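What follows is a group of structures, each given as structure tokens.
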Structure P
């Protein structure tokens, strides 16, 4: 072991292993969002599929003894290399965009539609074994520190392993995903795994080294910009997979994590819900003086209010790349001087300002599986309410069951009404069927609330106390 017993080299191996495991966990969570959503339930499955195999990997690696397999003597060094090669092969499929896409599109065709089951299958097939094998790295490397004090070297190994995990968490997300994209961050992991094989191999031109390089090259190919362009993916950062495409009829479509976000064309046509909200809330104030202050949470393609040159708009969205993509591929022009984009999480923005608005549009609920859990609570809705002027409007666009046929729809409705008394509900769907009992049929639902200070929520009429004759309007107008 003369070529590998250098202490620094061993610690570098440990750091890289820690980085790859943590980075792979985050990449798995991020890359599966367009298919299974971003809920804590699916994330917990992926995290569990990393932590438990990691623990078993530590256990097995600590008990490993060199032995013969099919007549070949497997030393500690060979075991490390073999583990990395097997892990790389499986991760190549599990981390590459095209294969992930094919896997999750195949699941419904096989009758597997439950996203928790889909998440579990993905984790079992593509995460458990690689993490288990990579988890053996630290205890196996410890064999090369046999002459040093056990407690001292154990502390150092744990330190460098955790340091690698820290770098995998911070560097891969904050820098690599944000700067180069998720697909290129995947490539970095395979390059690092190939470097590990090279560092561990005595013969730098051996079959394992060449194979590891082939895997790295395949990773570059499967996650190249050409693959992203093939699916019209304009950005694949730490927040979203943003797709922009032009249909045969001229409609320019923006998709965020495979969900419909915005539509626009040369005739300035938009999604029906956006046109409905503009007709009732924007058109009457196009000439307002003074200009109204409008907050849009969930910028999408910046189509809402795009033609309004009078009122002042603030768009808030966590993804800074949306503006450039929307201006280039959807609007085909800048958003306008009366409009400002703030790239911040919604709750962070609300916490940072005391500004009150004449109209707030909540349009961050893309539907499908992309429901931001932190933006559907009573606390959030009350926080939004604090930013409404007297006589102002709140409009929320939520994709849900038009007939209250599932728990999500009923609970969202309950939550909104707990924060906003006498909020109205409008189904925006040309194919709306009052008789439908489908639990999966969804539609754009517009909730509209007019805010008034010191608002009297009124009473309930009963047979014992009925004051309707006092309350009913004395004159009716149309």
Structure Q
């Protein structure tokens, strides 16, 4: 391996907690000696600061990465704009490498750091370690961003330069930890909550780079076949469960893309299933394109007409939704899965989101904030784009009159009731005929199942028909403003 002339380089890890296919780490490895560093930025993120579930996952992912780096990963907490300039001076650093982030607050921070250090004579280089295509690489012919997913993916992504081949893990010469002042222990970042909630959640997962690659292999062997249809059923294994590994960069999307291509050619996987999975990766790219081109995506309606919508401020309904006590079994099962595991199946995200926004008429931003706090895969681009899609106020959004019926959704996608019975066990003895709408069960059936509505399981907090009619009437009053100017 040819070394660069520079002696010491900082490898600044962020959402790229891996050693394989890490472009910045490969570049840093060409220097004589690297100082691997992680900074928990508690100064610049604002509302985008990681939620409790994300910080819990981050703790365990950093622990895994530190083990891979022979215990030599440095930990700092504070403002990188202050910390990095001091570190390069104190430790004779000549080069700094990192992989790019695409949230506006990180773009602003990183641009400031890069300008400052470059002006002082240091070599600074950043790379794409998170996306298949940079946001500015997939644009319409007129140079404007796509606002509809299908042309973005089919015309833009699939006609752009193919995703790069993943990079091998480099040989590293890591400086001794005592040569770069930092925190001695990961615990000093204070990422874990004071309660034991995290212990229950993390018990559902294996965290880290090796776990991410194992999970991908398991999905390719046992979940990709039948993905097109099976991904809609929360009790089935036809979902990758890779989103958190991807978010924290424990595995690169390039690796996933290339391994899928190889697996499809080797196993002759149904083209429909493969195409659907690649499209899901494409949706993530679309979300990042939206966030990059419309930085206020997490807080402002893409469709301005929704700025005139009057949302309900019903805190009681919001809390019952969070607790999985709405009286609608499939909604409650999804919300309880979220609280118990830090994860929710994608079909359920649409169901519970639609119920919050269109049956309870509660602002989508309240739902987004709860997901941000409790999802281990909370991702600003995907979370924001997903909620705006559900609410009907985003790009390529579901029309406002598309309201998921939680009863029929449960019957269709959990027909045997296995998922509901797993997370709403108090309904386990209820016959399947009434499992999705227990309020319709005769008194003798409820008594036989040992259920008293209002005590053992809540009565519905809203009437589906009336709340749907109210939502349609409210949405119909919106002014027909279609511009996207945020």
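Each reported figure results from applying straightforward, stated rules to the coordinates on display, with no laboratory input. From a predicted model like this one, the values you see are computed outputs, not experimental measurements. Cβ atoms are built from the backbone, for glycine too; each structure is taken alone.
For the reader, a short list of remarks on this structure follows.
- For 3.9 (distance in nm of label points 7 Å out along Cα→Cβ at positions 14 and 406, calculated) the corresponding structure among P, Q: Q
- Test item: mean count of other Cβ atoms within 10 Å over residues 150-157 calculated as 13.5, pick one of P, Q: P
- Which of P, Q yields 16.3, 54 [Rg and Dmax of the Cα atoms in Å, for residues 126-229 alone, calculated]: P
- Answer label among P, Q for the case where relative contact order in percent (Cα under 8 Å, 6 or more apart), calculated from the coordinates, equals 17: Q
- Answer label among P, Q for the case where Kirkwood radius over Cα pairs in Å, for residues 214-437 alone, calculated from the coordinates, equals 18.9: P
- Source structure (of P, Q) for Rg/Rh (Cα atoms, Kirkwood Rh), computed value 1.08: P
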